[in-house]
Structure 1
Amino acid sequence: MKKTILVTGSNGLLGQKIVYKLLQRTDVNLVAASKGENRLIEKNGYTYINLDISKLEDVRIAIKKFKPHVIINTAAITNVDACEVQREECWAANVTTVENFVKVLSPLSLGEGLGGEAPHFIHLSTDFVFDGEAGPYKEEDQPNPLSYYALSKYESEKVLQKSNISWAILRTIIVYGIVDNMSRSNVVLWAKGALEKGQTINVVDDQFRSPTLAEDLADACISAADKKAKGIFHVSGKDIMSILELVYRVADFWKLDKSIVRPIKSDTLNQAAKRPPRTGFILDKAYRELDYKPHSFEEGLQILDTQLKEKG
């Protein structure tokens, strides 16, 4: 029997990667959901719905209609500084949405499931739940969010942890890749684009992360869906580096001029939201339970390069 998987945030970077990977499978009925029109180039082989998951009744109608076995929730507002200022919008997108799914799925988990099977809910979270004082982090480490965005994601985690539904949380770090129509950017594409134009860029040298290839994260989400994995998982790239080193490695890969990169300190940026200085993840649980096999950063850049050439 085919299982139905509902992917929220399907217009986003991760959402698109999951959709395209699931389209290659014959054992899945795929429902893709985002707000507004479908921005994927491929429109066939799945059902697309315009869905505002911050509205409880809309979530209820979608679950009742499509009866998903698994929901992969990639939808979120991830602009850290915008969340610091637009707090109501951030909370609605990052917390209320999860509360809505829990309200709808809880009765199903209490024995009114789809053919006796309660839906499994996979939720994306972030390294920013940690304060960055003791990275790299394992799943059991205690969160201490520094920004409103980070708080919203931590609160969404707690909503699931207190619920009676079947859930998994996949925390990740700086996701990079390309989307259809190149409609979204990320730190890798930003650095590449600016350096190609010969623009001097300011880059922080005191924040350390593990950039994550979107395809790797999509594989982990699908593995969690297939295995009905439960609990918290840390899923990121395996290389920990400063943002400055990240940009230098982008420059080296595409043979661009590093001399126009200006190292700066985080406190000179006057950003609205505070960032954790050093995160990074210990990936052992994902390796073990999700068969997670992340590419190195340079391997990820090679995949990106191939995709960019294919798009012309």
Structure 2
Amino acid sequence: MAGEPGDSVTAIDAGQQVEVTTCQVCGSGEREQLFADPPYRVLRCSGCGLVYVSPRCHGEALAAVYGESYWRSEKPREKGYADYASDERLHLKTFRRRLRLLRRFLPPGRLRVLDVGCAAGYFLRVMRDEGHDVYGVELSAAIARHAVEHLGAARVHVGTLHSAPRDQGAFVPGSFDVVTLWDVVEHVPDPQALLHEVRSMLAPGGVLVLETQNVASRWARLLGRRWQHYKHEEHLYHFDPNTVRRLLEQTRFTVLHNTWTYGGKYVRLSFITERAHRLHPALSFALKPLELFRDGNLYVNFGDEMVVFARPAP
């Protein structure tokens, strides 16, 4: 019998990892194994279709995943980024492109913007340049220092949204017109708790913008276990349009729009060769000449990421 929606886990490995026993979204204990990549298993809930990973890191072990080696990873196809900070120009270019979509759904005028999981603060810098009042929260001190450098310590809280000081002018509940979660919700053990906090930060009429991967996309189904977003230490959940809607409705949001357009990113040509290794090492080797174009980049959108706009339900 299904239990209550929420995280249900059993500790293993001296507290470093936990075994997930029920679905985070619907509470069902019934699931099927899609594939195993020891020690991890990728499971799909038989009740609602949520795809999730078990076992997984938790607590301090999970926070440690996002240290310096995450942002400058030796194997970014398995964890993190090759060199997140050095791709500053491409991240800024990506978010400037996404502004075309955001302008359709955001309120007019100067907005108070909160980016949860702001990393180096690239989205906030784009919004600041548009004239908005911007603030960020970032768990990883290793990358947050870049955001602090460009935006100021008063505008960036290093830690979780829960630990952000609510008695100061920056992070006052009910004061933000926009809260964004770019590639965040799939990393969080308890996404409901995070979304309840996000909801409390939004002003009346405010908008949540959430981006996450779509495990039901054609590209994900075509690649199967070789899909580039199966990175088990960091991606705890893999949502689809139905499960992300259900998650948002549980936390009293109403979905306004869900689209794969503008879900892509500008990447270096070396990114293509590195990710091609997941398909076959020979393909990666054949594409190696692309890396000679050191400054070359292109916009990539496989249609496997969702950008979701939602508003707090009455």
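Read-outs: derived from the displayed coordinates by stated rules, not from any lab. Note that the structure is a prediction, hence the values are computed from the model and not measured. Cβ atoms are built from the backbone, for glycine too; each structure is taken alone.
When mean projected area of the Cα convex hull in nm², for residues 117-180 alone is compared over structures 1, 2, which one is greatest? Present the calculation step by step, with values, prior to reporting the outcome.
Working: 1: 6.2; 2: 3.9.
Ranking 1, 2 on mean projected area of the Cα convex hull in nm², for residues 117-180 alone, first place is 1.
One of 1, 2 was used to compute mean count of other Cβ atoms within 10 Å over residues 29-36, and the result was 20.4. Which label is that?
Numbers: 1: 20.4; 2: 12.8.
Computed on structure 1.
Where does the value 46, 32, 12 come from, among 1, 2, when Cα extents along the principal axes in Å, for residues 173-228 alone is the thing being computed?
Values: 1: 46, 32, 12; 2: 42, 21, 13.
Structure of origin is 1.
Quick check: 15 is what I get for relative contact order in percent (Cα under 8 Å, 6 or more apart), calculated from one of 1, 2. Which structure matches?
Label of the source structure: 2.
Given that semi-axes √(5λ) of the Cα gyration tensor in Å, derived from a single structure, equals 28, 26, 19, which label among 1, 2 identifies that structure?
Working: 1: 32, 22, 18; 2: 28, 26, 19.
Attributed to the structure labelled 2.
Hey, Rg and Dmax of the Cα atoms in Å, for residues 93-268 alone derived from one of 1, 2 reads 19.0, 62; which structure?
Details: 1: 19.0, 62; 2: 15.9, 49.
Source structure: 1.
In terms of FRET efficiency 1/(1 + (r/R0)^6) of positions 45 and 165 (r between Cβ atoms, R0 = 30 Å, to 0.05), which of structures 1, 2 is highest? Present the calculation step by step, with values, prior to reporting the outcome.
Numbers: 1: 0.60; 2: 0.20.
Result for FRET efficiency 1/(1 + (r/R0)^6) of positions 45 and 165 (r between Cβ atoms, R0 = 30 Å, to 0.05) over 1, 2: largest is 1.
Of the structures labelled 1, 2, one was used to calculate helix-only ellipticity at 222 nm (-39500 (n - 2.57) for each DSSP H run of 4 or more, over all residues; to 500), giving -11000. Name it. Don't skip to the end; give the middle numbers.
On the way: 1: -11000; 2: -8000.
Structure 1 accounts for this read-out.
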